[in-house]
1. Quick check: 3, 12, 19, 19, 16, 12, 9, 6, 3, 1, 0, 0 is what I get for P(r) over Cα pairs in 10 Å bins from 0, in percent, calculated from one of P, Q. Which structure matches?
2. Output the label of whichever structure in P, Q has the greatest value of mean projected area of the Cα convex hull in nm², for residues 258-609 alone.
Structure P
Amino acid sequence: MKNALNWIARRFGYEIRPLPAAAGRQLVNTNASIDYELLKPFATEAAQFSLSPQQSEAIRNLHLTGLLRERPYPEHSRVEVGGADGLEVGIWRRGSAKDGEFSRRADRSNEWFYWADKKKIGSKNCKWRVVLLGESVARGYLYDPQFNPAMALEGMLRSCLGEGKIDVVDLAKSNQTIQELRTIAGQCAALRPDVVVIFAGNNWRTQFADRDLPYVETLLRTQGAPGVKSFIDTQREHAVGQLTSQVNAILGPIGAKLIWVVPEFNLADWADPPSNAPLLVGEGNRQWRELNAHAKAAMRESDFVTAESSAKKMTELDGGTSSVPLRILAECSRAKRDHPAVRGYLEMCRDADGWDPAYSFSPRTSLSIQNPLRRAAAAHKNEIVDLVDVLGHAPPDRRLFLDYCHLTAEGIKLAMAAVASKVLAMTAGKTVSPQSLENGCPSPAAKLEGKASFLAAVHNAHFFQTQEVVDYWCARALQFWPESAQLMMRFMDFQTRRVPFMACKSAIEMFDADELGTLAYLLRQRGGTQRLDMNLGKAISRYLDPIYPGFGGEISELRMKEHSVRSRTVDLTDFYYSSTIPGPSECAWTTRSFGTNRGSDAIFASAFWETSKFVFFSEKGQSVDLKFTYRVPSSSVGTVDIAVNGHRLSQAPAGRGWQTLALSIPENCLVDGMNEIVVGWPDEQDCSDADLSRAADALLTKQSPVFYRIFGEIHALQVSAGP
């Protein structure tokens, strides 16, 4: 066809030539290959709709396939390529190409926190220049700005080459997306780098585009959530392969050499709150729950053979979309001392908890990012620093990670020593071992280690990690920074009170006690959102009581004063109270336990497990009234059970419509302090096909689908003092 068109054009005296790319920009193909076989069931369903009065829906469905639109060219995105004359690099800009210095833009001051704390980026005045790109891990999260990977890398390089021979420009940005990485990779050409180091891969989440919806809809109806996960993994692998090709196409012409740092995850210590299996076809969910009960019973008896057998069957059903059986398999492998299998299952746990595009619990890499990075970077003859190799093949833990993916100072030094060794070979032709380079980077000051440890304690507590992990970071904070006790005391006082941040005396006093920018994290990254913080409160009280006797008791008294039902009506679905429920082994949370209502726009709480737990504070000997507004969207049979502190109080009928139950909790069921309510939902449903159909329909209307069975929904769960 092209030859024919060229021949016709030449016959009329014309010549067909490709249009040049816009100056300073490059077109990059971001289109994934299309499997048209997946469209057949979708097209069949749309045709059947067309025979019914629902013609408008059929037309919309066909439109979503893209078959009704012209698609003469694959989709592209424009990426700015800086070149020697580029004027903009991230949040820095220069007036003209003649200016060698880039200045931080005042009109983007709201973004300064996410970038390096540098007012200016100077012109290249040394023999070699290294540019570091990446996300919050490369930013040195929780240590920054006093210490970060760019500082460590530059210190190591200069310890070998001397001052003035090489510099490192820090362009890492917290919360950076894959598209932002493409852009900054193009812009950094204006800095004339000799080596570009890309340390990223924790924020590369896949979101569905319009063109994906017909395929995902078909997979969801026919294969359930496992089919969706497989689709997402394939799309992500394709995106990573494209990224490496695009960055090479952008930076190759200027002669910059590339180093990709393959990220790692805190496999040993980190565990997300467990979820039920997502929606499976047929009776898969019922079978999964039965196997789960068998596996847990076997684990309690240390019957690892039976537990392993049940867990493997669960994983076959859920396709690796739930970490629950994978953690059982990791424990069974640990009992057999099969360490490679332990690591493999923990990697699968990480990926099982990160596949859902509707909700992101925490940033993370995955095998669908790590493996294509290794393959694609090698195909382009780029250098690779694989942190799985650098940090050791044993599952890494708190020695190297502050939380899920952010490195400790030791982890930063290990990673940057491996990078520095590559840079020295690529620039100066020197062979220097990473071990010897570590000595060229001084460790952070003790006070800075204390700051990072205190923030790690808060971070781990707010991401529902174990009490033991939170205790560890609190103890370490006080060890390295004893003065942090003042921050801890005021932070817990503020968290316990019901007043807003700027109306709280202890919160305002934190500004005076803050020396290292700790509040920038607490306010900006955690949003200043108050929560019950029981685990963090226990840890802080445990380690402060020897220093300030009675502090723990004061916090307990303040908690009762502020939150007892004696003085007000309390809605227990409020995030403040619900946030204390999730944990690495606690399944009875609801969507309101998370700050974003777990990605839901609904005003009510949804339960993804057969039970839901809530807590409230009351005095012993005082009756409490309870008002419970609920519905069971998938069932109109069975009952909803209500228990308080293990005492079964009521059974209410299930129903798809909203119902309200009012009852009084007897005095003898209550304890002084924190009390627990457990709601038991009916489990009468054998087949999940109706739920799959609803999720697929929601997907086609561009709503955020719920990939899990909803056992119950709660509009309100209120407790107040009885008469």
Structure Q
Amino acid sequence: MQGNYTEFESDIILSDPLHAPLFSSAVQILQHMSVPSELGLYVLGSYEERVTIHSQQIRAFNLVFALQESGQLSGATKVAVIGAGIAGLTAAVAAASLGAKVQLYERHSEILHNLRGCHTRYLHPTVYDWPQEVSLKDKTELPFFNWEADTADRVAARLLMEWKAWSADQDRIKVHLSADVTFHQCVDGKRRITNSASVIDDTDFDIVILATGFGVETNVLPQPLRSYWRDDSLHQPEIEIRNGRTRYLVSGNGDGGLIDILRLRIRDFRHETLLAELCKDIDVAKLAKPLLEAEKYIQNEGVLKSDAGALILSSYKNLDIPDEIFEGMEARLRGDTHVTFNYPHYPFTHRSSILHRLLVFVLFNRDKAISVQPGKLLSLSGHEPNIEATFETSNGTRVGIFDRVVVRHGPHLAIARDFPACHATLGPVLKARNATDVTRKRMWKEWLTVFAPSSIGSARPAVAEIKDGGPGHSTHPPVVANRIAELRVAIKKGKTDGLGDKLALLGTEASSALLLRLMALSEKNDDVLPEIKAVLHAGEFPAAIVEQCVTNVVSDAVFSNSVRRKAYVLQLGGALLNKAPEAALCSLFSDVFRIVQNDQYTEVNVLVPALILADEAVPDQLVWKYVETLLQHAQSGATDGAPAAQRGLVMLPPSMLKLIRDQITPATLVRTELRLGLHYLFQNPRAREIFHDKIELIDDFVRLGHKKFAEKHVPGYGEMDA
């Protein structure tokens, strides 16, 4: 694909989405692909926005690299990959190349079953990134499993040839075809997988990667499924002689639907030649600028996805499209087909590529043999060449008659079919996490190969040369894994001297990954929380990582019935707890106040000493409740709780003293259950300064007994006493 690119404002161009080294850190990748509350379980490419063959490969390499960087994957690691499509094969190869022992499970009888034998679909690694210059590259640049633009069948043949070399050594990669897989709960860091299709196949793994792929497309019954990945004749001239054009309905405005519109209306349509011919005499940069401006606005400015279609259509209407593109498209129009384009609300969606949107938009403007039908396709009845389609529109139900119908409503998620309970639980979470689509941005600088088949090329030694990049640079992953394990043992024993220096030596990536791993472990184990505290206080981490970690542990404590968990979280201290949302803090502190109010000894002894460590994080609206709790327990019989409450009152920060000024009234001071605590409060070095207008009241409280103070300052007290 060629075109004349001239320089223009660099801030308009979106980041190169496939070749931006370390744009996505290892920590980000693990955040986006890990299954909440499930240690060692990852989902690869099932919930992302834009899914292509190349982007799935990048996601696979990213995940395996991130697992290695975090110390979770090394030569001793046992990895299960479920799914033998392009993502699963790439993940298996990537893990094996780093020395891991891999077992690959596929429910079909063949691997790469979608791509094999498909001659009508053309694959290009970067065409979906047009008009960025990276879209000119027709070859992938991956550590392994590379291919160049060609038909799906030829790409599959190239990959299968390389796969044969990788899978020849069954000690490194073992393949299970026609597998029926069940994965079980993680126990002691191991997850068991049962393959019901085998007589005896029950294996434990350190890491399980769900790479179940695109899934099978949605169809509208009773019409048969016409899969995107099965050969058809849409691009060929019609064989039958008709009185007029063959009437096609194309339903769906994703890339599949847009491509099939182009195949039906453009003579001899081929991705690799059409764009080069249309753009050969124009300045692509001038056209690219407004297209990328709109794309950047949609991605970065919080445009609702339901509104993206309107914005795309509006921006395309304002484009200054060169006449050469219109004329070139018009010269290529077919004379034997008519297409009705059916879409829900707007013809274009943010999920489709800029290139396909633009080409179809040009068709709208010059092609009289294309019409539109907005609305939902409800049903299809009849048979070719007399199919009745019923649509639900804003103006009621409409019916159309077509010779042939192409439905491109996207695939059913394979993970929803294969693991429905898992999908129901984690689907919304992972879909929300992956809305920004960071997982398709390449993050590795160098692939440190431990093993590769001789036919692929000599493997580099496990100990490759790595320059010392300082605190932010990761050392060799197997070494990192050992250091992380040693650190955890030392922290559990309370040996935290020099922990900050050790975390700095590990590097930001590995240290952050350690923190996130501890966070995941803490969801089911209260005793991991002191480790989190030690690591957070000793190390330096990206603000987003700290915020995520603190928010998670606070939220877990709110929903937990464990008093120990709540105490451990309070012991993080106010400065860290303030990273959590105020609503979560309000829930946590309200819960703690309720517990200690209803207890005299056991839980007070656990919670109150932790509570005074977190005073800085108490929300303003709960400050008096906090002080009142300390006042009450300062004179309780709790052996640890009472002294802690007394210390908390004497050390109450000035900001809190200011917030409770209005509570220092005679009505408060005559409450007998607070009397001892108030004496400690007034010993606070800043109390007299901040309560300066209440000095006489405080002096009387300290000097006079309870009864005399009440008689002097509470009107009618003597009469009530009588």
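1. Working through the options, I get structure Q.
2. Numbers: P: 21.8; Q: 28.4.
Largest calculated value belongs to Q.
Readers should treat all values here as calculations from the given coordinates under stated rules, not as data from a laboratory. All figures in this text were calculated on a predicted structure; none of them were measured in a lab.
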